[in-house]
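Below you'll find a set of structures to go through.
Nothing in this text is a laboratory measurement; each read-out follows from the coordinates by a stated rule. Not measured: the values here are computed from a predicted model. Cβ atoms are built from the backbone, for glycine too; each structure is taken alone.
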Structure I
Amino acid sequence: MAVAAPASQRMAVTVAVPRSAPGLGRRLLRNRRALVGGGIVIVFCLLAIGAPAIAPYAPDAQTLALRNRPPSVEHLMGTDALGRDILSRAIWAARVSLSIGVVSVLLSAVLSTTIGAIAGYAGGWVDNVLMRMTDAFLAFPTLFLMIAIVAAFGSNIAVLIAVLGLTAWQTGARVVRGEVLSLRSREFVHAARGLGASDARVLVRHILPNLLAVVIVSATIRVALNILLEVGLSYLGLGVQSPLASWGNMVAEGKSVLRAAWWVSAFPGVFIVLTVMAFNLLGDGLRDVTDPRRQRLG
């Protein structure tokens, strides 16, 4: 007959139950870079959307008697050579510059995702043809290609969006192709094929959703670069043309009076720096929270 051991001699067995990793929302809220960058991006988006109500003056309202006035209570960021309020023009310029940056990135993201996904999933000669085409586009100097296209077709907003979108898809296509090459050998893809799913259905329903994180992170960082490219083209006189305000042409308008009226270029420059920094921080933060190797048990 078995005799139960005394309670003092019994060994307590502790089972460690691992805690599940925090969800994407919680990881995003814990990431300081994503929070700071996302907050600044939201502020600038609200400025762009609410420009008619937020801007204290009309962006093209001229008062020649107030030319190149320094910052004051009436004009918080001063006025330019035509007496236009710098703050109002910078707020309206946020709408132009952000629209060009975001829409052009959406265009390039659709193109790069389509080409990269088809190349990676199809393989064979399809992959070779699409990747050699990508290499051919990469061989052209992007900046000179953009300048040539803008000089040939004009410098309105639609042309700038098309130029920035159609010259920025190559790197993204290669990244997407690499991800698809990894995903197409996974078990869930083989299972979908075994159940009779067509290649199109497997690509759209099973592979593309797993690419969203990579595409979103890449696109967020690319917005900052496209805004800088638009600023550069506008500064050279090949981008947005005055009287329509963009941060690039505002900086260009103040370069001739930089010593006497530094505020004409300085404040639009601050807007550019903050926006580019915000999108880069947001992109870095999204990359951290979506990369499984960087995730930690909460």
Structure II
Amino acid sequence: MSLELCVLGSGSSGNSTVVRAAAGAFLIDAGFGPRATEGRLHGTGLAVADISAIVLTHLDSDHFNYHWLLTILKYGIRVYVARRHVRQFLQAPEVRDLRGKRAVKGEPADGFDRLVMPFDESLAPLPGVHIEVLPLVHDEAGSHGFVIICGDYRVGYATDLGCVSEELITRFCGADVVAIESNYDPFMEEHSGRPWQLKRRIMGGSGHLSNEQAFAAVRAILDRTAAVCGPGRLPRHIVLLHRSRQCNCPKLLRTLFAGDPRVAPVLTLADQQERTPWLHARRPRAQHVEQLALAWA
């Protein structure tokens, strides 16, 4: 079995990543409308009609675009939402309006509701693909990171997190691909023309990660992986998500992350406007899996 991902776009104007396995494909977040997503999928070998599920980190508008509703109904796409967010999701004006239109047409008003799949600690969006859920601190409602597992392949994915917990470092240990937010440069944020309240929200510990925080988290994951699994088991790809266009820049990121020679050769910067290439996981050696299992026991 295989596992690969392509970040279709990541930033304050929209976030979406497609994950492909032998059993099909699903999206992590759907922050672009279906038409824009179709355009971003062009060249990947996939189309919107191939998407079986959407797994939402949280409900911010840059992570779920309600223009998806009719497309979800058309293709029967399952939408995985954290159980504590389901009520808010179903009470959104767009969903209530959809129910009303279906009722007028004599169609089942709960057709969309049946495609909403609540999750708690884990979910399975495709046969053979298991996702472990990691609660994240982000604003009042919170967000969720994921460890995506398919056979011997593992992907750690976390965006919109106000701080990095020890649990995240532990859970991402041994991942073939680590995708984590690196939102802002503190100096650029402080000296931007943004309102004080917004700066406080972003930098206050429950908003977004700075470049330095993301770099420290990545190094901690690499150190833990090397200690538990051996240096040959470091991630094949490290992906930086949700870069601010106003308060960050690629040059700053690459300079900072080049400070660790383990990172630079495998670094990918996700972009708001362009998708990444397919990022492939790899099969770990059996002894590394055993060591990892013992470490988590």
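Comparing FRET efficiency 1/(1 + (r/R0)^6) of positions 34 and 170 (r between Cβ atoms, R0 = 25 Å, to 0.05) across structures I, II, which is largest? Ranking I, II on FRET efficiency 1/(1 + (r/R0)^6) of positions 34 and 170 (r between Cβ atoms, R0 = 25 Å, to 0.05), first place is I. Each of structures I, II was scored by distance in nm of label points 7 Å out along Cα→Cβ at positions 90 and 226; the highest score is held by II.
When Kirkwood radius over Cα pairs in Å is calculated for each of structures I, II, structure I gives the greatest result. In this comparison of I, II, the computed figure 27 for relative contact order in percent (Cα under 8 Å, 6 or more apart) is attributed to I. For helix-only ellipticity at 222 nm (-39500 (n - 2.57) for each DSSP H run of 4 or more, over all residues; to 500), the calculated result is -9000, so let me know which of I, II that is. It traces back to II.
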